[in-house]
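Trainee: As structure tokens, here come the structures.
The numbers here are math on the coordinates, done by the rules we state, and not lab data. Keep in mind that this is a model prediction, so the values were computed, not measured. Cβ atoms are built from the backbone, for glycine too; each structure is taken alone.
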Structure P
């Protein structure tokens, strides 16, 4: 499908026309006609469970900025972003952003690092967020702040931009080719994995000492924790069976409970993958990729390189193992679960539905609302099966002006517990607090999914909303991004 054939949401006048558009696409996305204000709003209702006290239903997703220092400390760009997280009014800050547990696991040379020499910098971020939150919300009561711990695995690039240094768990017939890995490229040994697990334990101790309420053990988007879940072909104790493929998580959790017993644990999970996609070469032009299509998988059946994927048709989901995984989280006493899908590297259309692709992406293969609905439907199914979990949903930013109407309906109907916002927070952090408190809605700040927040880091620049946030729009970084896009 051409982007020009997709109805732009910014052109839809009101909620009634938006709902008619959903009907025309035959999509089941709940949407309320009227936004309720203040105490009447479902989005203002607290979540109180054992050890969890959340003051509202807004969540800020981890938003890595590629703007730390070379030694893993935050920069002034990073500090500003965390201040805006606090300004959002959200009572759940899911990790702030991805923080690598060791240098070799950094996704880029500017990713934050959990280490003794970054202790003061991480504490500065947390305190700045809390101060900003108190200024706008009046109190930090019901505020839960986490730190997302990660190892980038296959997508590690710690030392030089544009020079990947993958740390892989198994040979992937499609992704290995994309990374130009030779047939003898080494996989991580069990002893190396055990060392990485110890790094997660050290990172959790640091987070606990700094006063973070929880750590997220990242299991999404193709990074190391997620790759374990699809390690069907790996030999040894970390691959093959479901028990072995979840051993990494269980050992990380067991160690954290031992060394930081008061620290809560959350998990952000890609609940399903799909076969990696690429631009359709028949419809691609120089500088303009075609719509995304699946890689050729005819010789890869049964498909054994995904999680939550049908072995007979990897274009389809299979929730058997994701359900087993959530049941495991319950057994481990983990209540905080953040659900997402796919990977920004090989299925961005399901991971972050957008009308405009990043520089290394492809045109949407269909109306992005289809993939919003897909994520929402799976979250709804899993929430029904696991009512005791506190579940954060994803993929709401594409809804743009109608995000508050859908968010309110999804929470009111019990589809999800908390509305997670990522890209939207970069341009309009106050979107949900504005509508709930009856303040003017800032249409000009609404994210239109131009994807510059992804194109910029793909070209070695900090992530930010270059089209709408004047901090980036008027910077020298914007000129560099413009030149990089012109070269593409």
Structure Q
């Protein structure tokens, strides 16, 4: 059967663009359709602008800490429009780079919405239909809007928060996951009075408990108010533009903005996938795929957030690259999902790779825990209250390091390198044999000689 193209990609985010470029490089005729700005969530309204805002927020600490080192920087003043404009300039540059890289690869870009007609056909918004040997769903994810809350339309999501015309002096963040933590942390340092309202009893479900507690305490010390076990029931807009929020404990809070950060779901609605025979998960609408990123329809594939496997940009990129190599190139080795590092860009940062202590206790007969909690060198002179917590989770039988967790400055940089060691199968002895770099925070990772706790069959050994 003859097709118009070999490869049709729906979504020009990081994963879709990488898959298209690699496929085109292998000689496949490739088309990419995108209904929004080129670059997807990460570049336009996710990782990149978020990190820029995080960096901006940390200058508040830097100015304050400088005094302890002899600097007099005067009274700092923050200008929100300047940051928004700088962010827009950078993401526009990156978006243009994505566009140029696609063009150089030989892939064709169509800037309109595309949906699936059947296993080998897609329909563009202008009505044209294109047949393809393979179709890739790389449509990313979209913020969840809770239902059953009166006036919920007055709230914003992470899609809109980067471009607010007026800086919110009072901000209510709904949610307790990494997106909620990041925005609450950065807006507090930029000058907002921040309250977090969340269903659970703690932040960051799924992360190691010591790190969760450490992040909670650090945010509270910085000035963020946590309302655990509490969610909004109504949001009313007042005549002066402020928002009056009624919470489930019947308390009332007046704020300038309400940010919904209760998660993201795959952006698969109205793509025609079900009609084409593609099976989606009932809970999130994620495309169900096998280990090769192929759906229940052999010619339709999915990567990244659309699959809800590991919702991280580098994962989408790796999956897209591997898929293109399998379909049009020499093939690709399996992707290691067990040593993927991740970071919560709050302040302090939280870096994690591998298993939490709780997960390790469920999986291994014997578990050794190495943990340290210390005041970083900078804080000893600046007078800051920050602390660094590090933790290694070790399989007690093989002594292989199966989890690493860091809460503190530069956690992201350190956890990336630990992920390399863990991917290579490093043991605690390998860490111990590594000579420390002094004075650094990272040296603690190779100088924790004595176990903080040992467990056998889930029970702590005295």
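Trainee: If distance in nm of label points 7 Å out along Cα→Cβ at positions 202 and 402 comes out at 5.0 when worked out from the coordinates, which of P, Q was used? List each step's numbers first, then the result.
Mentor: Working: P: 5.0; Q: 2.0.
So the calculation was done on P.
Trainee: Taking volume of the Cα convex hull per residue in Å³, for residues 26-257 alone as the criterion, which structure among P, Q has the greatest value?
Mentor: Details: P: 168; Q: 201.
Looking at the calculated values, the largest one is Q.
Trainee: Here's a follow-up. When mean count of other Cβ atoms within 10 Å over residues 250-257 is calculated, the result is 18.5; to which of the structures P, Q does this value belong? Write down the numbers at each step before the final one.
Mentor: Working: P: 18.5; Q: 15.0.
Among P, Q, the structure yielding 18.5 for mean count of other Cβ atoms within 10 Å over residues 250-257 is P.
Trainee: Please state which of the structures P, Q yields 22.2 when mean count of other Cβ atoms within 10 Å over residues 226-233 is computed from it.
Mentor: P
Trainee: Compute distance in nm of label points 7 Å out along Cα→Cβ at positions 162 and 186 for each of P, Q and report the one that scores greatest.
Mentor: Details: P: 2.7; Q: 0.8.
Comparing P, Q, the top value of distance in nm of label points 7 Å out along Cα→Cβ at positions 162 and 186 belongs to P.
Trainee: Further, regarding this structure: Out of P, Q, which has the highest value for distance in nm of label points 7 Å out along Cα→Cβ at positions 50 and 362? Kindly include the intermediate steps, with their values, before the conclusion.
Mentor: Values: P: 4.5; Q: 2.4.
If we compare distance in nm of label points 7 Å out along Cα→Cβ at positions 50 and 362 over P, Q, the biggest value is for P.
Trainee: Using Rg and Dmax of the Cα atoms in Å as the calculated read-out, with 21.0, 61 as its value, let me know the right label among P, Q. Let's see the in-between values first.
Mentor: Numbers: P: 21.0, 61; Q: 23.8, 74.
Among P, Q, the structure yielding 21.0, 61 for Rg and Dmax of the Cα atoms in Å is P.
Trainee: To which of P, Q does the computed value 0.55 (FRET efficiency 1/(1 + (r/R0)^6) of positions 234 and 314 (r between Cβ atoms, R0 = 41 Å, to 0.05)) belong?
Mentor: Details: P: 1.00; Q: 0.55.
That value comes from structure Q.
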